[in-house]
Structure I
Amino acid sequence: MLILFKDRVFPEVLQVGLGIAEKTGWVLKVFAKELPAEELKKHLPPGVDIPILTGGDFQEVLERENPYLTLLPRPKVSPFVHIFKKPWSEKLVESTDRWNFLLIQEGSEKIEKALLYVDRDIASETYIRETYDFLSRWGVEFHFVTVFDERYYEVYIKKEHPEQEARELLGEMFEDYVEAVRRKIKEVLGLEKVEIIPLKGEVRKTLPYFAKRHRYDLLVFPHAHPDKVELIENSETSVAVFKN
């Protein structure tokens, strides 16, 4: 497991990384691109000794270490500024799908409650299995969530059916979609019962809004989702993006 910093240390990232390492037994290493190793050591808790990597840039370190999970800070930026200037960590996560990333929101006091997104068509068996196993080992409370974008179907259905009938068809499609996601999770994980939070709307807007409104600390989704960039930008929680 790897932590990446640029020119300053974020204590919450170190805290989360140490917590995950304690629960999973994974080795934790730290790399700061523009900070001397001695400066970085000053921020470590007393009695804690973590390997500090030197040399290279972020891409080179990722290639060299090939971590299972990489933690990065997610600095707070105003929505207006964010439009024109993204944090370096977001750019890194958006630029590749080769590694699992955990973006820790600046100021996060804890991560105890997570939303694990699974859909019918994109989420792979590997993604479902890996994220479920990771969150279980970490010990955070998490809930499966899926989003049915009924607007995608609504236009076509209303062209062919009266309004009341169209509503009923959309309702049936929503139930069928959620049940298909439930079966997918059960088959991949071998579970007898799976509870899912079913939502309707655009994934890129609905998921971040729901996570914030219901006070989730973390939102998990796959690199392969077409709305990956928007999900990262719109989220006001920590975000985990896993390989598909």
Structure II
Amino acid sequence: MRQAYFLLLILSLSSCRKEHIDSIDVISNLSISNKEGLVADGQTLVNITAEIDKRSDLSKRNIVFKTSAGTFTGNNDTVITIKADFLQQKLIGKATLKMPMIPGKIIISAEPEVKVSYGDFNLKDSIEVAPSLPSSIKLEPSSVSVKTGYQSEVQITGTLKNNANKNVSLGTKVKFEDFDENGLSIHGSYRAAQDASDQNSKVSTFYSPGYLPIGTKCSIKCSVLDNSGAVVASDVIYLTVIE
């Protein structure tokens, strides 16, 4: 009789344990919305989801998403905690990741927020992010005139875009050149030249043509270079030399 009692007690406890679902054991189905054609433009977004068993306790439904590059749009950080909600009868946690400005492999993981002493559990996946290649550049001068003899300078800013009109990858190289009306090089002065694109896909320099006759019209050309140094895009602005 006593043996039968203990057997019933063990079965009862086992049954009770199955009713309490721990998210540590049941987080699953890490999914990335798009793995193809991703580029490092700091703008492209992908959705990341993970599923928790719908029987899990209300206090154990938070999912921690992590990324090795890029940032989550909810907090502009590489780690974000999301509470799973019901979607089509499934308990889903969803985060949105913004691509970085530097190409390479990105490791993405999802794990429960609640930790336990007997072990950790997380799901991992990865995506490859290609360079965002330039297809155009637009130059903007701070002024259309500049004084002769280095008495003034013009700030020239260039904005680079790819063929989808989004930013290019960080560090895309450019080359500044200046010419007179006959197409001859002026060899003016470039100060604080930023000849590689920044986080905002911009380049810039401060320019002065030096000693040129009043009324001279000069052109400033900025060419975008690929990894081999070949020109892939360019733009030109025109300045007039004044007294």
Structure III
Amino acid sequence: MIFAIAATAVTMAFGTGAYDTILESSDEYMVFEDQHVVLIGCEICYNPDSPGMDDFSQRTQGWSGCTDGVNEPHFIFKSRVSSEDANTAMTDAGAMTYNSFPVTEAVSHLQNDAECWGHYLDGTPVMVAVRWVEDGVTREVAYERFFSEMATGRNGEEVEKEFTPHLVYHGSSLLNTDRIFGCLVCQQDCSGGLICNNDGACCQPVPTLKPDWELIPEPGTTVTMVIYVMPER
């Protein structure tokens, strides 16, 4: 079954299915239930006043998200689809939450190291990619490829490497009823958004990342965020 939803009356898209459709507007999304795939329209944005746009940083804001959230100025991959609609799309595609909590609970856990390191967000594993047309050719690149990570080597030295997150859906965004953060994919285990990297527990550690602007499409380009949901059955 293909279940398609759009924020406008007509979905502007071209392609034949989950694996080649490209949305042409950042306010549209589609759900392919049988294939467990979600497509979310985004625009590439560059804000020179946002931390870490050109250098390695441990910024806490996500790099992708929805414009209805307070982190909107910081997103590179920015969608006008609401956080609630994005969450519904993922659950329609089969994503489930195993462990979620609001930001206020994360703050309380951070005040106790034992609680912090024993408390993970968890849910259905997902893979995230970005799809767009470049010079008439459809490209699709894994989301993490757009970032380089500065990590610590075996002997304590700094090592620049590929970013290798473990991404899961957790859906905590809707638990933050007093504040919408808007993040779609967070690079750390943060409960402000919908998908996170839970390699570390409860917001720790914050990875040191730098965007690769040679690979990221030009600012102003409309791209499609592709979320491959991997339900356990």
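Where does the value 21 come from, among I, II, III, when relative contact order in percent (Cα under 8 Å, 6 or more apart) is the thing being computed? Structure I accounts for this read-out. Kindly point out which one of I, II, III the value 47 was derived from, the read-out being percent of Cα pairs over 33 Å apart. Source structure for this number: II.
Any read-out appearing in this document is the output of simple, stated calculations on the displayed coordinates, not a laboratory observation. A quick note: this is a predicted structure, and the numbers were derived from the prediction, not measured.
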